[in-house]
Structure 1
Amino acid sequence: MKTISVKVKRTGCKKTEIISEDEFVNLNVKGKPENGEANLEIIKFFSKKYKCSTKIVRGLKSKTKILVLQ
């Protein structure tokens, strides 16, 4: 089990992508922050990138999130 700290920089972008990695993984997200759309996009992005299940454990309504990769 691995945890990742993510900071969402922009939403509503053309694609979801990592823009930098330092203390946090800074991310531009395709989805909008309405009805959990951006959160689902983040989960899909990291699940595909690391080929494992991903869950947001903190920050569902915040730009700073903590993800668990299993």
Structure 2
Amino acid sequence: VPDIYKAMIDGEANASVELTPNMAGPAFDALEKYKKDGTMPEKLTLTKSTLYLPDTAKEELEKKKNMGY
């Protein structure tokens, strides 16, 4: 993960998108509702995603450098 921030700092990348891995909860909720009473789930479930740009790459690298990547 830190490599993308280094690439943005070096001008080798324009952006990075961090997608949330938290889809299990909404998926199980939809499955339970469907099994209970046949309620069809929403066609689209939105979760938080974050766009990182080069102007904040140094700050983000500093925040994430000790996260064990």
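Quick note: the coordinates plus some simple rules give every number you see, no bench work behind them. What you are looking at is a predicted structure, and each value in this text was computed from that prediction instead of being measured. Cβ atoms are built from the backbone, for glycine too; each structure is taken alone.
List of remarks:
- At a computed 3.4 (distance in nm of label points 7 Å out along Cα→Cβ at positions 15 and 39), which of 1, 2: 2
- If relative contact order in percent (Cα under 8 Å, 6 or more apart) is computed and equals 50, the structure in 1, 2: 2
- Identity of the structure behind -6500 (criterion: helix-only ellipticity at 222 nm (-39500 (n - 2.57) for each DSSP H run of 4 or more, over all residues; to 500), calculated), options 1, 2: 1
- Structure from which 3.1 was derived, distance in nm of label points 7 Å out along Cα→Cβ at positions 23 and 47, options 1, 2: 1
- Which of 1, 2 yields -0.40, -0.73 [log10 I(q)/I(0) by the Debye sum over Cα atoms at q = 0.15, 0.20 Å⁻¹, calculated]: 1
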